1. Any idea which of 1, 2 comes out highest on distance in nm of label points 7 Å out along Cα→Cβ at positions 158 and 182?
2. If semi-axes √(5λ) of the Cα gyration tensor in Å is calculated from each of 1, 2, which structure is the one that comes out at 53, 18, 13?
3. Distance in nm of label points 7 Å out along Cα→Cβ at positions 22 and 86 was computed and gave 1.2; which structure, 1, 2, did it come from?
4. Give the label, chosen from 1, 2, of the structure having the highest value of FRET efficiency 1/(1 + (r/R0)^6) of positions 126 and 174 (r between Cβ atoms, R0 = 35 Å, to 0.05).
5. Once distance in nm of label points 7 Å out along Cα→Cβ at positions 78 and 206 is calculated for all of 1, 2, which comes out largest?
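Read-outs throughout are calculated quantities, based only on the coordinates presented, and are distinct from any laboratory measurement. Just so you know, these numbers come straight off a predicted model, no measurement behind them. Cβ atoms are built from the backbone, for glycine too; each structure is taken alone.
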Structure 1
Amino acid sequence: MIEKAIEILKSAKSLFTLTGAGISAESGIPTFRGADGLWKNYSATDLATPQAFRKNPKMVWEWYHWRQGIISKAEPNPAHYALVALEKKMERFLLLTQNVDNLHRRAGSKNILELHGNIFRTRCLACGEIADYEKPPKPANSTLPKCTCGGLLRPDVIWFGEAIPQNIWQNSLDFLSQADAALICGTSGTVWPAAAIPEIAQHSDTKIIEINLEPTPVSSIVDVSIQDKAGEILPKIVAALSQ
């Protein structure tokens with residue numbers, strides 16, 4: 001399977017890549033749906049919905065600050081760096097990630113679209129301004145993070161019940177329709193709309209490579225399905241492509 005993946009990528013000039021929580025898990029960041037996932041002790045409806053934020057913004061911010069603390073201690077792993085190397089080898093490359101942890105950027109990836117936002121950005125509910133920050137805006141006592149305009153800040157992530165940014169999704173589909181190959185790493189294939197990517201790629205006659213710890217609902221339709229850690233498989237592929 002690895003050799004077949006290498007053959008596909010050797011002949012590809014444009015590569016679409018989709019990543020999910022599995023890649024972040026290899027850096028020690030808990031997934032939401034695994035046995036040790038973040039939802040094990042917390043209800044999504046209590047913490048990751050617009051309704052929850054309206055009801056208790058301080059509790060939601062405290063939870064996000066806790067998550068930011070975990071993520072801040074994590075480092076990009078070999079899978080992240082291998083994707084940086086793949087980007088440099090391709091004439092055209094796009095990385096669509098479902099992760100909000102910023103590890104792809106920290107590793108050095110350039111052409112990235114963040115489908116679910118970024119936990120290290122804030123968005124103002126009043127003026128809509130989006131801003132990056134180095135340190136999480138931790139609420140002090142009862143004070144909530146505020147924008148310079150005075151509006152309340154929220155994490156710039158997509159919550160349950162919210163629509164993904166249409167421009168990001170459309171740009172992804174436009175690139176995918178012209179891509180020679182699609183690489184899908186560390187995603188369960190159950191979170192929509194990203195779960196539709198393999199089928200869309202199949203209709204475009206794009207060769208599809210899947211790398212995940214276990215089979216997914218789309219494993220049967222991809223050209224190559226490898227059940228292993230992306231951090232172990234991707235560096236081997238990159239090394240072979242460099243020979």
Structure 2
Amino acid sequence: MDNALYVGLSRQMVLRKEMDIIANNIANLDTTGFKVESLLHKTDPQAPAMTLGGPKPVKFVSTDGVARDFGQGALRQTGGELDLAIDGQGFFRVQADDGERFTRDGRFRTDEIGRLTTQQGQPVMDEGGGEITIDPEKGPVSIAKDGTVSQGAERIGKVGVFTFESLAALEKTGDNQYRNTSNLMPQPAAEAALRQGMLEGSNVQAILQITRMVEVSRAYESTAKMIDSEADLSRRSVERLGRVQ
């Protein structure tokens with residue numbers, strides 16, 4: 001009976017983590033460029049606490065990482081001169097204090113010296129890894145589908161869009177950004193197109209997430225009832241043994 005309790009508790013721990021991820025998805029329903037996540041499960045064979053002809057090993061439940069759906073979110077018109085959306089696969093590359101980051105969040109602005117930056121002030125890198133500087137005195141900014149940035153007839157840079165052979169190379173770091181944790185080199189995303197004056201919305205589907213939240217909640221309650229039942233059975237068994245002695 002102890003084994004059943006431990007397996008049930010391991011299941012509850014996984015369900016709580018899954019509920020946290022679902023809640024985070026829903027909270028980021030309107031976050032620019034956010035990608036929906038889901039928890040991966042696996043069985044974890046371990047030696048039983050005690051067994052009298054029971055199964056060996058006992059299979060507990062544990063997490064096996066977080067899966068992320070990098071599918072395209074809907075593009076919405078904003079009219080912002082420096083708002084950019086990526087139509088297709090790829091990421092903007094930005095320079096953080098501790099290294100490069102990759103993001104789909106195209107809510108860009110300029111800093112005090114005219115550099116194109118993220119909302120956090122991180123420089124947006126061009127196709128060659130350099131910075132893009134905009135002079136407000138040269139007039140409106142035009143950004144072509146291939147990322148070319150122009151002011152009037154002057155070309156001032158090209159916003160880089162990059163992708164990876166395997167998106168498993170990317171690790172979430174916060175602020176809707178990712179870090180390359182592998183030896184894979186980012187490659188130009190030749191098929192992606194930039195849309196000026198637009199932003200990519202989250203790819204979270206609210207109905208699916210709410211439905212999954214209800215399923216997880218019911219599974220948690222069912223497991224809790226099973227644990228209570230097993231604990232009650234164990235208690236009554238001990239009481240009966242005490243009366244026999």
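1. Values: 1: 1.5; 2: 2.5.
Once distance in nm of label points 7 Å out along Cα→Cβ at positions 158 and 182 is worked out for each structure, 2 has the highest.
2. Numbers: 1: 33, 18, 17; 2: 53, 18, 13.
Computing semi-axes √(5λ) of the Cα gyration tensor in Å on every structure in 1, 2 gives 53, 18, 13 only for 2.
3. Values: 1: 1.2; 2: 3.0.
Computed on structure 1.
4. On the way: 1: 0.60; 2: 0.90.
Across 1, 2, FRET efficiency 1/(1 + (r/R0)^6) of positions 126 and 174 (r between Cβ atoms, R0 = 35 Å, to 0.05) peaks for 2.
5. On the way: 1: 2.7; 2: 2.0.
Answer by largest value of distance in nm of label points 7 Å out along Cα→Cβ at positions 78 and 206: 1.
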